[in-house]
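Each reported figure results from applying straightforward, stated rules to the coordinates on display, with no laboratory input. In this text, all values refer to a predicted model and were calculated from it rather than measured experimentally. Cβ atoms are built from the backbone, for glycine too; each structure is taken alone.
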Structure I
Amino acid sequence: MFWGCFSGASGEGPGLFWEKNWGMISEATYREHTVPLIHEWIQANKRSNIELYFMQDGAPGHRAAGTQADVRERGIRVIFWPPFPLI
């Protein structure tokens, strides 16, 4: 799996290839490998006139209580993006 990010204001962000030896994507592995990368990128691209938001869907690792608390504690603002239309 490949995870990547971009911003209209900041351009390309980091990319992450999920390593097989990390196992399945779970709350623990997502918080260990992906959340710190997101946090570092947002901090490095923080500007007083630009607000960066993180968009994620409802995957189990994303919606887990521990992940949500970790993201909140790091000050990462999240936009919920459903995996399918809410019609």
Structure II
Amino acid sequence: MIASNGGAPSHPGWYHNLKAEPNITIEVGGRTVDVVAGEATGSERRRLFRAQTDRFQHLDEYARKADRVIPVIVLAPREDASQAGALRPS
């Protein structure tokens, strides 16, 4: 998930909600899945962000507009949570 907020100077509200509570439930293809949200950093963040800008060119424009690093959020099934560093409140 890309927390672009349309290139606004602040992160979207849902990003802050995930920081406060990274253990969530999502629906995928009619299935309910328990996941943990983690924020990608460093080369992983750059790789994931670039993969999305290749698909959605408007993300490059948002990145130029925003005066911040746009977070990339990875959702991992809760049993794999040790591999996805859960978001921590700042």
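A few comments on the model shown:
- Identity of the structure behind 25 (criterion: relative contact order in percent (Cα under 8 Å, 6 or more apart), calculated), options I, II: I
- Origin of the value 2.7, where distance in nm of label points 7 Å out along Cα→Cβ at positions 4 and 60 was derived from one of I, II: I
- Answer label among I, II for the case where mean count of other Cβ atoms within 10 Å over residues 28-35, calculated from the coordinates, equals 16.8: I
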